[in-house]
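The next part holds the structures, each set out as structure tokens.
Every read-out reported here was derived from the displayed coordinates using simple, explicitly stated rules and does not represent laboratory data. All of these numbers come straight from a predicted model, not from anything done at the bench. Cβ atoms are built from the backbone, for glycine too; each structure is taken alone.
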Structure I
């Protein structure tokens with residue numbers, strides 16, 4: 001496993017911990033960090049999150065996460081002892097929604113038989 005992927009895994013674990021335990025923003029609903037991706041120059045960190053709820057709740061949660069990115073960045077720097085902390089971007093991950101939609105379609109086809 002290369003150093004970049006190891007760093008991505010560590011960042012994912014720590015960000016998930018911080019969101020679930022330290023962040024107290026009421027806008028953030030049930031959010032799960034599904035993946036992280038560091039840019040080649042390690043200046044940007046894309047954090048993919050899955051959020052349960054309706055579309056307005058998802059937008060509200062993403063807004064809350066973006067507003068808390070400075071708090072998360074500061075805590076990550078302290079917890080992981082990083083020299084250079086990348087800029088964090090939260091991106092909504094639709095893969096779980098797509099999987100649920102496919103599952104519902106398959107169930108409805110199965111019931112039709």
Structure II
């Protein structure tokens with residue numbers, strides 16, 4: 001499994017703590033340090049829907065111009081997320097057969113318990 005996120009995100013920290021305490025074997029991929037490419041983001045968007053992957057509550061989103069945010073489609077959203085990975089809802093947990101967006105202990109327990 002790979003957990004994608006940024007190391008200073010509280011929600012990512014909670015997910016990492018849960019995975020560690022549960023004894024799960026996973027790799028952490030930091031968007032800021034390790035980067036992320038548009039192919040990977042497109043895959044998540046195809047699986048989950050780009051509207052769910054794009055974090056419209058983020059500080060990064062609020063800093064964008066109205067030209068960047070109005071009438072946005074998947075291609076534009078993916079380009080923005082590739083350029084500014086903090087626009088991706090975090091964390092993204094990728095296992096062999098599924099992808100989980102965000103962190104809820106109950107959901108992780110159901111998936112990995």
Structure III
């Protein structure tokens with residue numbers, strides 16, 4: 001399994017109706033593929049990935065694309081994706097910062 005989320009991007013409006021109530025992680029991006037937000041659907045998420053992506057995309061209006069991964073270890077995978085993003089870009093995605101959706105402490109990772 002790749003450490004980065006390598007699944008293809010999907011149009012947000014087309015993807016939301018196809019998502020289900022699964023646990024997992026997701027990334028929202030703008031039209032250029034710049035990751036704007038990394039999130040997860042956990043045990044307390046209403047309607048799982050579908051609900052989380054729908055709710056966050058309503059708040060992040062510049063998001064036009066989504067990709068997701070069904071994963072029961074969503075907390076660990078969420079932190080891992082954030083660490084990879086920080087390793088690649090030196091900071092968290094802009095809306096993780098703006099919406100204060102970030103873990104308290106984040107480790108370091110050196111992806112290949």
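Given structures I, II, III, which gives the highest value for relative contact order in percent (Cα under 8 Å, 6 or more apart)? Largest calculated value belongs to II. Comparing distance in nm of label points 7 Å out along Cα→Cβ at positions 18 and 74 across structures I, II, III, the highest value is found for II. To test your reading of the models, identify which of I, II, III gives -9500 for helix-only ellipticity at 222 nm (-39500 (n - 2.57) for each DSSP H run of 4 or more, over all residues; to 500) when calculated. Among I, II, III, the structure yielding -9500 for helix-only ellipticity at 222 nm (-39500 (n - 2.57) for each DSSP H run of 4 or more, over all residues; to 500) is III. I, II, III: which one has Cα Rg over 2.2 N^0.38 Å, as calculated, at 0.97? Traced to structure III.
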